[in-house]
1. Of structures 1, 2, which gives -12500 when helix-only ellipticity at 222 nm (-39500 (n - 2.57) for each DSSP H run of 4 or more, over all residues; to 500) is computed from the coordinates?
2. Determine which structure produced the value 0.35 for FRET efficiency 1/(1 + (r/R0)^6) of positions 281 and 345 (r between Cβ atoms, R0 = 35 Å, to 0.05), calculated from the coordinates; the candidates are 1, 2.
3. Here distance in nm of label points 7 Å out along Cα→Cβ at positions 313 and 337 has been calculated and equals 1.0, so which of 1, 2 was it run on?
4. Hey, distance in nm of label points 7 Å out along Cα→Cβ at positions 129 and 209 derived from one of 1, 2 reads 7.5; which structure?
5. If Rg and Dmax of the Cα atoms in Å computes to 22.2, 74, which of 1, 2 did it come from?
6. Could you figure out which one of 1, 2 the value 23, 12, 4 for semi-axes √(5λ) of the Cα gyration tensor in Å, for residues 17-56 alone was computed from?
7. For structures 1, 2, which has the highest computed value of percent of Cα pairs over 14 Å apart, for residues 329-368 alone?
8. Taking FRET efficiency 1/(1 + (r/R0)^6) of positions 145 and 377 (r between Cβ atoms, R0 = 35 Å, to 0.05) as the criterion, which structure among 1, 2 has the greatest value?
Structure 1
Amino acid sequence: MKLTDPTQTLAALIRCPSVTPEEGGALTTLGDMLGQLGFTNDRVTFSEEGTADVENLYSRLGSSGPHLMFAGHTDVVPVGDKEAWTQGPFSAEIVDGEMYGRGAVDMKGGIACFVSALARYIERRGAPEGSVSLLITGDEEGPSVNGTEKLLGYAKTKGEQWDAAVVGEPTNPEQMGDMIKIGRRGSLSGTLTVEGIQGHVAYPHLADNPLRGLIKLADALLDPPLDAGNERFPPSNLEITSIDTGNAATNVIPARTTARFNIRFNDIWTAESLANELRSRLERAAGEAGLRPGRGPVRYSVEFDARSSPSFLTRDNALIEALSDAVAEATGKTPALSTTGGTSDARFIKDYCPVVEFGLVGKTMHMVDERVALSDLESLTGIYELFIERWFERRASETEAR
């Protein structure tokens with residue numbers, strides 16, 4: 001295999017059926033590639049009751065600083081309807097200049113391009129004057145319990161420290177060079193339960209329909225808007241994602257109803273302050289006059305998931321500028337600096353070092369016929385190689401200036 005060719009490195013990874021939590025040979029294949037480049041590999045499996053064991057990989061080249069980390073995941077989502085794929089989901093077939101396969105853009109493609117960028121860098125310049133590591137999990141598409149968060153902690157106990165990190169998630173919405181993620185909104189989920197009195201719909205005075213109360217409380221969660229956003233983040237947004245009574249009958253008023261919701265929030269809030277705001281809204285709404293005369297306050301409870309994700313914003317200008325300059329040089333475009341989208345494993349990495357995200361175009365991620373243009377693989381490999389060069393140059397200049 002020619003490691004400087006991202007088409008070959010990606011094909012080798014796609015052919016590993018690594019659907020979460022199965023390793024599928026992907027970490028072994030990646031470790032072999034990195035070993036050829038001089039990296040030292042550390043494979044570690046993490047476990048937790050109620051979840052599947054997950055294999056992870058930490059690889060490092062070099063023993064001194066500065067230390068650049070590339071982070072990502074080799075696990076992929078299920079293929080869905082296999083018969084709907086025009087090419088085998090793990091075949092890495094190339095049709096009309098595109099490679100098909102689960103993980104092509106999310107995110108085996110990003111990993112393959114970084115490996116090829118390193119191979120080119122080493123071939124042309126030798127190893128960087130410092131260290132490069134890859135922190136790769138098999139648990140990003142799953143519960144994210146036995147992956148990046150634990151691997152970071154494990155590596156730290158071994159004495160690992162990082163100066164900056166890049167996560168290779170697909171960040172570009174339309175074309176290569178569109179967008180760098182310099183932060184992420186937080187995520188908080190909750191469950192609202194409203195209690196009523198079950199009864200016959202023909203005798204509503206003998207019952208108390210909890211859906212009436214739920215409508216009132218849900219409206220309080222949604223209005224007024226949580227905030228108007230700020231310079232770096234869009235407005236925080238709450239969505240009701242399900243309402244369930246467990247009632248299949250049309251002539252029965254249910255005894256209880258439950259609504260689940262999720263908020264993607266900006267750095268105006270913490271998970272704690274946001275939860276407190278929502279509790280206050282619910283309490284006020286529950287105590288107001290009911291939808292039916294003569295009823296008392298709405299009886300409800302609300303619980304928030306313990307595993308919330310904080311919002312964060314990276315302010316390391318040297319890291320952001322090194323990547324932005326590389327994108328501009330390779331593509332001729334000035335990338336937008338964004339905090340949009342869902343959560344990623346960057347939420348764990350930001351506690352250890354500054355982190356940004358940049359990868360492929362994400363249009364087909366998780367879809368049937370997930371695929372990537374070969375031209376985009378070449379583009380991203382070039383960007384990563386330039387970034388590695390720019391980042392180490394900046395660090396060397398900073399050291400000389402001290």
Structure 2
Amino acid sequence: MEKIRMKTPLVELDGDEMTRVLWPLIKEKLILPFIDLKVEYYDLGIQNRDRTDDRVTVEAAEAIIKYGVGVKNATITPNADRVVEYKLKKQWKSPNGTIRAMLDGTVFRKPIMVKNVQPSVRSWVKPIVVGRHAYGDVYRNAELYVEAGCKAELVVTDEHGVEKRELIHDFAEAGVIQGMHNTDASIASFARSCFEYSLDQKVDCWFATKDTISKIYDQRFKNIFEEIFNLEYKDKFKASGIEFFYTLIDDVVARIMKHEGGILWACKNYDGDVMSDMVASSFGSLAMMTSVLVSPKGYFEYEAAHGTVQRHYYKHLKGEKTSTNAVALIFAWTGALAKRGELDGIPELILFAQKLEKAVVQTIESGVMTGDLAAICSPPALRVVYSEEFLDEIAKNI
């Protein structure tokens with residue numbers, strides 16, 4: 001069979017630990033037999049990021065800007081223990097945070113639904129898409145440990161050297177301090193990305209902040225969303241029969257548990273990080289969630305929404321087999337291939353991506369699955385398989 005030819009490379013961002021083990025197997029078994037794959041490869045494994053002083057992460061983001069579409073494996077964001085484990089120079093920042101800051105835009109995360117895995121929230125019968133703002137907040141923070149007896153102030157200096165000061169806290173005892181920021185332009189991009197997604201998918205858009213407490217920071221998000229909606233999208237939403245709904249974050253968390261789904265839940269950066277994991281877990285597994293960063297400048301980065309599966313990696317190093325779910329990694333590849341096919345006018349590439357996704361779903365619905373899904377599926381799994389066996393089963397279904 002003649003392989004499908006690509007015109008433009010995908011930017012491939014490799015990762016760490018168990019997902020790094022699975023990544024080449026996915027290509028070998030599910031992609032390379034069918035596609036003459038073109039990639040520009042960047043190793044974002046923690047040791048290479050350390051060797052390059054994290055320059056490789058910046059170069060990878062620049063390549064996505066150049067070529068338009070990237071596909072990313074899961075990566076380590078090191079804490080103090082990881083610095084010791086991998087003998088790193090320092091606690092490098094999240095590569096996802098660096099890439100998202102350079103590309104801007106919004107991360108959309110959507111559950112991959114299969115018939116034999118029912119959501120643990122019984123009212124959820126349709127997917128809940130989490131639209132996560134991809135810039136700023138805690139992921140671009142500045143933070144310090146503060147000694148006792150210090151005074152912390154928020155200081156803003158304008159272009160003429162005039163300062164505005166706001167007391168944060170007088171530290172009678174030692175403590176910690178954190179500063180966060182965002183920009184009007186990035187918040188506006190976030191709002192437009194969410195409204196465009198809702199119109200494209202014909203689903204309601206819910207947005208929530210804590211503007212009753214954060215009367216400047218969070219309220220700025222609320223005001224920009226409302227201004228853009230009223231000026232640019234109100235009539236479009238009405239014509240499409242969908243709505244934009246704003247409430248407080250604690251209110252939407254309570255409401256969402258009784259909702260049927262089929263909505264876009266727009267979240268600030270940290271809220272989206274936490275809530276997308278909750279949604280994914282309810283729909284079955286963190287490995288059953290698609291994730292794509294959509295930049296208003298026309299860049300797309302497809303990724304796995306989960307981590308590097310550290311526990312399974314340690315078992316792998318001991319020579320033990322693991323039943324690691326590779327679905328999100330596979331769907332990162334299919335999403336990127338389909339988008340590349342769309343941008344380059346290669347319908348065969350789009351069709352292949354759709355068929356590979358269908359083969360994944362058919363494999364699970366036939367009763368063959370990894371251990372995470374077998375623990376929650378109904379009816380019971382017919383076969384619980386190891387990671388490589390799962391990929392082989394999908395290859396048969398293609």
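Coordinate-derived values only; no laboratory data. Quantities reported herein were computed from a predicted structural model and do not represent experimental measurements. Cβ atoms are built from the backbone, for glycine too; each structure is taken alone.
1. Values: 1: -10000; 2: -12500.
Checking each candidate, the match is 2.
2. Working: 1: 0.65; 2: 0.35.
For FRET efficiency 1/(1 + (r/R0)^6) of positions 281 and 345 (r between Cβ atoms, R0 = 35 Å, to 0.05), the value 0.35 is produced by structure 2.
3. 1
4. Values: 1: 7.5; 2: 2.3.
For distance in nm of label points 7 Å out along Cα→Cβ at positions 129 and 209, the value 7.5 is produced by structure 1.
5. Numbers: 1: 24.6, 83; 2: 22.2, 74.
Comparing all candidates, it corresponds to 2.
6. Numbers: 1: 23, 12, 4; 2: 25, 13, 4.
Matching structure: 1.
7. Values: 1: 64; 2: 46.
Once percent of Cα pairs over 14 Å apart, for residues 329-368 alone is worked out for each structure, 1 has the highest.
8. Details: 1: 0.65; 2: 0.15.
Ranking 1, 2 on FRET efficiency 1/(1 + (r/R0)^6) of positions 145 and 377 (r between Cβ atoms, R0 = 35 Å, to 0.05), first place is 1.
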